[in-house]
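A short reminder: the numbers here are calculations on the coordinates, not readings from a lab. Keep in mind that this is a model prediction, so the values were computed, not measured. Cβ atoms are built from the backbone, for glycine too; each structure is taken alone.
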Structure P
């Protein structure tokens, strides 16, 4: 029988002993009195579990027999935890004192808030936002995600400009507070994603179902990033392109989906050509593989489409690609979000 708790910080670990050694003590220290800390081990082949048992016997371990990715690992682990809120926390994150209270208070104040993230700063460049999440995520009408504080490779310095709390389109899976009831009602993460953009899909489904997704600037953490799969890895390129297409298939109605996919075919093809011109043939092939897999499984996925599409907030009605590359709008305040 699992222990009832208000908030559970759940770290999904896969061969991440070096990050547990570096960051777990801080997570335990700064969560005391606010949350229980749990490590879900995703079939690690290093000695993570032995190290945990020896050094942190007070931390509960959930053992998953094989690596099921971010999606399958969390889905299996969270079924075994009885809490009001889950905090999905990457192992390569340094938390700060009082990081939990502001977010939980925000979510307590509005039962429609189903997910929320803190301010995500870079561990290496501590005055800058971190790529994966920054100050809350958005998406444009073609499905390209971006953040307050980070548009493509342009990353802003934190000068207090995003110390507010506000509704956003998606919250990063690197540090995502989730209302457990809503998570389970929506069936958790879509395991077709395996890893990357699954949190955007979950947030979109939450919003389609009438919930809100928030950013809380009163809490901050520092993220190493790329701890499991570096952004230069061609497999990450494959997952990002494939999963971005699955994101659209899952959440858009047919009349919107088909013309957008046609445009995306040409835009993603252009990206593949750019990779090739730079001699980056593995990434170019990864884009091709992504489209092949989606098309081979298109009708199977289409039949499973989310039937509860709604007109939701947080979708940028212009093209972020055009705004960034052609009009030179590199920072979030320069965009017309109305």
Structure Q
């Protein structure tokens, strides 16, 4: 009796299936590729479209952006491991299972390809707040426990987790006020409803420039060209603090290594084009273009770091 795997291979060959018995890498790609990403209009969407434009010619196939939001995570996890369905997403993808029950595992169910882009957060406060540095903010929060409020778009959002990380590392008590969107949170700070907000440097820039909010520091590990002149939170009084929104490209688990390597090579080349870097930078996004191993390590590190924050703060999305 033939081994079931051999039987399957023989059956596939008789039906001329293009991916039978390890032929997928040799024939890749022979049809359009789909990149599943966030809702239209954001940094992930733009990065997906620029990657698609950049790799389409080299691969000889159309690359389609599919805006699915959170529904896309499980869709890609369950897709065929053949390189034709990819995911471009960030922290909401790998942190969601720590906040609520999800049908996928961001490590087990995906093959990392590259950490594509990042956006550093910025610490901004109301202009009337008597704090002009991170050290002064921490001192003020310690002197007035539970009196300072911070805005957060939603439970588990980047702004929320950044503030909770700040609370934990600085040893301060500040109070969360939730809003339906990032825009509403920014308006609350401008209007004086809250005193503090962690927000992407790009979103904060026009309000900082107009004087409607005061920027104290950028939350990247190193100074960022997206926040010129600002010190990092780590250098300004809270060593080790970092809060950066990142997005990576993933394929379903068990995608052949040769296909992952090909996709990695083409995507990194597309991201490193000068015009692509410039276009993304002008929208407040920095190109990373890492190795698959670096993306895998980043996901595990971020899940560990913010997993502790989530557990200690008792954050749960119902």
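To test your reading of the models, identify which of P, Q gives 2.5 for distance in nm of label points 7 Å out along Cα→Cβ at positions 217 and 281 when calculated. The read-out comes from structure Q.
From P, Q, which structure was distance in nm of label points 7 Å out along Cα→Cβ at positions 49 and 65 = 0.4 calculated on? The structure behind it is Q. Calculated for structures P, Q, distance in nm of label points 7 Å out along Cα→Cβ at positions 105 and 121 is largest in Q. Between structures P, Q, the calculation of distance in nm of label points 7 Å out along Cα→Cβ at positions 33 and 273 yields its largest number for P. If relative contact order in percent (Cα under 8 Å, 6 or more apart) is computed to be 19, which of P, Q is the source? Going through each structure in turn, the value belongs to P.
Ranked by Cα Rg over 2.2 N^0.38 Å, structures P, Q are topped by Q, which has the highest value.
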